[in-house]
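See the structures that follow.
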Structure I
Amino acid sequence: MKVFAPVSIGNFSVGFDLMGLAIAPINGELLGDIVTITSAENYDLICSGPYAHVLPQDKSKNLVTSAYKLFMQKMASKGLPTTSVSMHLDKRLPVGSGLGSSSSSAVAALYALNQFFGDALSIDDLLLMAGELEGLVSGSVHYDNVAPCLLGGLQLMTGYGLQPCVSVPFPETWQLVVSYPGIEISTKQARKMLPKQTDLATTIKFAQNLSVFVHALHSEDNDLAASVLFDVIAEPKRKQLIEGFDSYKDYAKSMGALAFGISGSGSTVFAVTNNQETSNKIQKYALNNFCQEGGFSHICKVDNFGVRQVEDIME
């Protein structure tokens, strides 16, 4: 059983802690973590992949092990049978990148376990457990990465326990130039940059941007949606953690980018475009001026599938 969970953009500029987008490179590359699960006499975890070296040496501290324990506890609470398994994490997303790296590992692990045991738990069960696991990493339970990673597309968090998120349409014509500079920023560190309170004008602007953005997407008014796609809460504070942010943003906007923002808590940033030529120019700038050693830039589109088995998908 091999399962892939895609990369995601948390916050998505207008929706701090409330909105997340699953994305996929337009060249068909699988950008995200892969978990393989097999029967075993005892639990074991093997890690490989380009970013396996940054994971904890102690397997008991790996998020996949935490996912395994949480899943087994949930199965036991429902009186459902289980057996021991061996898990293999192919770690393809950098840690502290703002690309939902922890969410990808957690969602892939939970979904693989659930598939292995015959879809014993519901998608809602998996979503709630994934949020709990995310809280272990960031210090607070939030769903803006795990929801799109699990379900695909653009997801809006409701705060309503029986329906934690709802799907929002996303323009298929939009592309996202997603650029990771090669530096790590922990979510906990980035949260310390945020103000404890915001003034009334900023609060109103945040609410206006988010509500107009959602309305515009449902109305298929892409121009209106792009006009309000900017962050008034986190970006003004967090951009100082990302070297070259302002220069890159200025260039992207001058080339015709519809919007520009920080993916999650950083360090990755993204530019939204509506044509390939603009995307190519922005990606070239990123590779030459923004991405350091170990960094990368991908031209992406919305991933409407979310987590899935990958036996029949080219890796």
Structure II
Amino acid sequence: MYRPSPLTRLPSLDLLRGFVAVGRRMSITLAADELCLSQSAVSRQIRALEERLGVALLIRRHRGVAFTPEGERLFRVADPAMRQLQDVAAEIGSAGNPRPVTVSASIGVTGLWLLPRLGRLKSLHPGIDVRLSADNRIVELPGDGIDLAIRYCRDAMVPPAAIPLFGETIEPIAHPSLRADLAQARETLDRLPLLEFDDPRPWLQWRSWLGEEDWRLASRRGILRFNQYDQVIHAALAGQGLALGRLELLWPLLDQGQLQRVPSPFAVPSPNRYWLLQAEEQPRREVAEVASWIRKEAGAQSRRSAS
């Protein structure tokens, strides 16, 4: 008859937690940040666990780490067990207090698309607490406490089970006071600066939208570049120049007359779409209701773009 090993033979939870944190990130540095420890402290935990088990668990490399066969075997068991402990501890610790629904999205999507709509969500579901996680890093699901994530990518790159939300339409936009018209490119580019998102994708770059001669004319005036898309839009709202507008994120500003579409003879299609990801196939009720609300908002967005 099989008998499990005595509990006294198990390594301490602290050592296993350090090992799992490193395994999830494949980096001692990132694991240390997550655990609020120093790198040397996490390294000592891994060495202590290896000494306790009598085998090497990780191979140290110049950039990151890799599992040994024994380390991979332990991680495959320890990681789901640790996740279960995290979930149960969170549920017990939040007894009587609603657990917030955490939604991850890029900084631009959070500021321009989610935030203006949150009032409608709170009106429909006043009892649901929502936490927005605005970050341009790609967060793996499940993980990091994220329940839902809005992602922007091509169809071929989308993760399994992702739900399509809406496509993307790019057009030049500007503050109404500028009275811009790219159909008369030389006159417009001679007096108005260009605002550009510092992103390598060509459909978001002015150079792809202008002929070579017009590009040289615009370049002589200088281009204001920003590392966040919402900064580009704030500059456009301040009347500082022409921007390439991602219309699906900007309809409220366009409808209110704070920005306007600029006539242009050019068009560069975007191959990307926006998608919704769920951390769990069967999420808890609050997560399912927020996901349903996002899909309804996106459906209205798609109908607006198609009209």
Structure III
Amino acid sequence: MATELLSELAAKVAIGERLSIDEGRALLEARDLIQLGMLASDARGRRHGARATFVRVCDVPLGDAAMAELPLETAGELRLVGEPASREDAIEAVRALAARSGSVPVTGFALQTLYDLAGSDDALVGLLASLKAAGLAAVAEASADRIIARGASLAPLVDARMPLARLVVEQPVEAAGAPAWLADLRGLQAESPVIRAVAPLARQQPGDVPTTGFDDVRLVALARLLLDNVESIQANWRRSGAKLAQVTLMFGVDDLDDVPARDPRDLGPRRSSLEEVRRNIRAASLEPAERNARFERLTR
């Protein structure tokens, strides 16, 4: 029965037909991780071919926006980090960094932080418009946990024509509830199509029962199969580590975020972040392609 089901779902994936929540649950019950990975890899290939993108990121503390040393020759994204004390502080930090960024796009802030500064959806639209005018290319992230729990909307981003670079996950998603949770994200994107990438692996792990590698790659594969209206499924290079990041590429991930823009000087060029990420992508039988924060291809 499981083999017949997987064959049916493989046929749907091959023609780009949407999978339902029930079919996602059936994939979980089948417990065939290899076949699940193959389905997700096929779905990734339909959208991105044999290419896997990555971005080299330089984190810039808000207070150092006007003075931090910037690796403009290597960075594809300058990401402001920290929480501004006011709307004015946020806008000024963007303006100061954008004035020094050259052609490297500036991103920053969690969406919830900006909402707290604004206080309402209408005020958030105005703040986003001001940040865009100051030079912000995209809001760096939003928490899927908070958005779903609060029934929040991404409509202010649509109204301000501001992209969301990535939707992140704070706490691990329970396996049994993953299909319905992913369907909620799919609906969120359908209502407000601003999400450029989803990073489904949790940033925090419970101390008593952390997730396993099996759990992680299964969730990644389900994300690629069910989030058919999201362009990229993403893994964080620094958080996941090279080995897990490489495995996720074989289970539907097409983009690696947060590759360091600066390398330790004592490792040598063959151990640079750039060469390491390229080697890992090629080892997964994919072709590496460097991008910037706007998901534009870089050649250098």
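For FRET efficiency 1/(1 + (r/R0)^6) of positions 116 and 228 (r between Cβ atoms, R0 = 30 Å, to 0.05), the calculated result is 0.95, so let me know which of I, II, III that is.
Checking each candidate, the match is II.
Comparing relative contact order in percent (Cα under 8 Å, 6 or more apart) across I, II, III, which is largest? Don't skip to the end; give the middle numbers.
On the way: I: 27; II: 20; III: 24.
Greatest value across I, II, III: structure I.
Out of I, II, III, which one gives 3.7 for distance in nm of label points 7 Å out along Cα→Cβ at positions 44 and 148 as computed from the coordinates?
Label of the originating structure: I.
Only the coordinates and a few stated rules stand behind these numbers; no lab work does. Just so we're clear, the structure is a prediction, and the values are computed from it rather than from any experiment. Cβ atoms are built from the backbone, for glycine too; each structure is taken alone.
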